[in-house]
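Take a look at these structures.
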Structure P
Amino acid sequence: MVDENQEQDGGGVPLPDEQGFYGQYGGRYVPEMLVPALDELEAAYQRWKDEESFVSEVDDLLKNYSGRPTPLYFARNLSEHLGGAKIYLKQEGLGATGAHKINHCIGQAVLASRMKKKRIICETGAGQHGLATATVAARFGFPCTVYMGAEDVRRQATNVFWMRQLGATVETVEDGTRTLKDAVNAALKDWTWNVGDTYYLLGSALGPHPYPMIVRDFQSVIGREVRAQIMEAEGRLPDVLVACVGGGSNALGLWNEFLDDEAIRLVGVEAGGRSLEPGEHACRFEGGRTGVIEGYKSYFLQNDDGQVQKTHSISAGLDYAGIGPQHAYLRDIGRVEFSPASDREVIEAFQLTAGKEGIIAALESSHALAWVVKNAGSLPEDNVVVVNVSGRGDKDIFIVADAVGDEAWMKYCREYGAGRIQ
């Protein structure tokens, strides 16, 4: 799936190492009964990732099922409005299921079929990974269970509806904060008890090794396309690559192809929430510290007792206390800079992009756009910025309507829900 150069950290060292570490981060911290399953997964991936028929099947599905390549669009109106750099938008929301998640779901579904697994499970926050998993499960004929925190079930009701229409069972998790971290815990428990016949289709570039590597590699199709597309459009590579960062799959998907191009600035945007006070955001590098949680070592937001701290984000997909291990490593060595975007800035960027370009971006992606809104005008006019618009915002209609105070829409929802849904 990837050549050797695509497994570099920007300094020439293949990552991860044989134990699954990116520097000091990553690894495999799981119950003993999951070790054989992870060994089996790693062996299967190493066996098939470059095998011709496997690669051909994945590529065919990416092209003919998901609709790749996704466009790289020059946002002329937004560029002129902000001044400064030229802005390009990688439109991952135009692929199947409306987000980048379908990329690694296709790859892992093909892998699960080669491994002769009988069932797929996953976790989801914003619902886009759950939707993509339910989609490929239907395509391959796998029974599918999606674990989702109760708060995210409420926030992302449309995705829950579509997952069920695709035949998936959506298990609502009432434990803890009732968000993504609790869904991850529930999925890991399921896998522990059903490890023999179940494939855990993990949804981001985190968790125990080899998942961060597998998800990164399947998502790297984004960066490979961007490299070719920007060379065609501009005749040169970009100056800045910007992506939102929850667990980190869409960001690594964009950056991995460019890690060795050290002149290119890589920017990750985290969820600044309501403020940077504890419990009001999900910025792992604003108050987080190193820990081992949910099977891997990385930066996590924790309280003084080492317990996972409550987080908040207007976007369900970034409302998570941890970050992928390669992100933590890339930040430590200075290859990637991380910046927060507040809920207010995100809504403003969402509205500006919709109004200027007619593109309705997911709230997760709107974090990356918020950085561009703040910074594009101060960049030289000959700079080229590529933003990974990792998903479209259909799923966020209820959150956005509430945030902007659209009472007419909310009134319709209340009346429709009370009067017409039995």
Structure Q
Amino acid sequence: MNETSVGNKSSTLPYTNDTMSCPNCGSTGMLIFYEATGVPVHSVLLMPTREEALSYPKGRIELGFCDTCGFISNTAFDASLHEYSARYEATQGFSSTFNKFHTALAQRLIDKYNLHDKDIIEIGCDKGDFLLMLCEMGNNRGIGVDPAYVPDRIESSAKDRVQFIADHYSEKYTHLKGDFIACKMTLEHIHPTLEFVSMVRRSIGEKMDATIFFQIPNVMYVLRDLAFWDIYYEHCSYFSKGSLARLFRKSGFNVLDLATEYDDQYLTIEAKPPNGVPAKLHPEENDMDQLRSLVQHFITKYPERMKIWSDMLKSIVDKGQKAVIWGAGSKGVAFLTKLNITTEIMPYAVDINPFKRGTFMAGTGQEIVTPDFLQKYQPDVVIAMNPIYKNEIQNELDKMGVKAELKTM
């Protein structure tokens, strides 16, 4: 047993909640191995004032591991606390690194599934970037559903062939039919995962040639790298290849492919209705022993990772240095709140998304600035919230003449 202190609570971890049912497979009993309190229930909802950012509602995280299917869930999650809307600003489309990946992903799917002159549905389309890309590159038609969609924000040659619905996907929209159904970085926000994926299967009905593509964060990356900054309230569901494949087979799909992408940070699944083909195990889904080992690794090593960052930040403060984080999204909010980094320690957070400029970090209140601010501010240390952007950030610092030391998670 390990004594772990997170947020304002100290408790003995892990412990088993024998009454908790797994939302992914229905089995009873979840091993609670991580707890956090005082967590902002939204990380990328635009906060126009510091007062709103500091007082924004907070929730609790209790990550539970299902030893039957490998699913990890925030067992304390309360969906009623959320307010997904046009103020939700999660787009990564201002990064050249991300856009290169996104374009290659769209082209790969178009080539693999012959997505030309097809009907495409995207569940959780955010501002519509990926759906528009698929429709532009493949001359397809599209329908996107997401409460965060903002009309007229994106210009596209495919705009006349794409319809957007600013709402949560639900039974109300299961009549929408597509040849290809995409759902990117959304399932991790859904607590009743079996119920949700089963609903998607019902929406397909007898359209047995429909292809399904889901992309979500890879929990193996989080556990292996002790990435506490990747655990936040919106993400109530965490998958490995195995737990994701088991969910899709249980929901009535055959798994075509499982993969990790984006430096192992993202997990993808491609699936189809069985159409008379018996469901079979995917060769990469046998991961329960590895999951158990990684959960124990996280329990044992996570406090050490927290201490390393706490000591590093203390050293920065003791030296009188100025530091900023680069990446004012969910990772940034988790990093700042878990380490209790106030505006006295770090007054600013940097983000390349111009729509975030002049807003404030939920929970801790740092003002969000664009990179050009650093030319005048000249920080001593810049902490990149995602190592995949290290080269992009360093190039930007060099162009601006900012001599700060760049640290990555």
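What follows draws every value from the coordinates through simple rules; no lab data is involved. In this text the structure is predicted, and so the values were computed from the model without any measurement. Cβ atoms are built from the backbone, for glycine too; each structure is taken alone.
Structures P, Q were shown, and Rg and Dmax of the Cα atoms in Å, for residues 229-324 alone at 19.5, 67 was computed from Q.
When Cα extents along the principal axes in Å, for residues 133-316 alone is computed for each of P, Q, the one that comes out at 55, 45, 29 is Q. Assuming 16 is relative contact order in percent (Cα under 8 Å, 6 or more apart) as calculated from a single structure, say which of P, Q it is. Checking each candidate, the match is Q. Taking distance in nm of label points 7 Å out along Cα→Cβ at positions 109 and 333 as the criterion, the top structure among P, Q is P, with the largest value. Between structures P, Q, the greatest calculated value of FRET efficiency 1/(1 + (r/R0)^6) of positions 253 and 381 (r between Cβ atoms, R0 = 41 Å, to 0.05) is seen in P. Computing helix-only ellipticity at 222 nm (-39500 (n - 2.57) for each DSSP H run of 4 or more, over all residues; to 500) across structures P, Q gives -13000 for structure P. Identify the structure, out of P, Q, from whose coordinates distance in nm of label points 7 Å out along Cα→Cβ at positions 37 and 237 was calculated to give 2.9. For distance in nm of label points 7 Å out along Cα→Cβ at positions 37 and 237, the value 2.9 is produced by structure Q. So FRET efficiency 1/(1 + (r/R0)^6) of positions 45 and 357 (r between Cβ atoms, R0 = 35 Å, to 0.05), computed for just one structure, reads 0.40; which one of P, Q is that? Source structure: P.
Among candidates P, Q, the computation of distance in nm of label points 7 Å out along Cα→Cβ at positions 197 and 301 that gave 4.0 used structure P.
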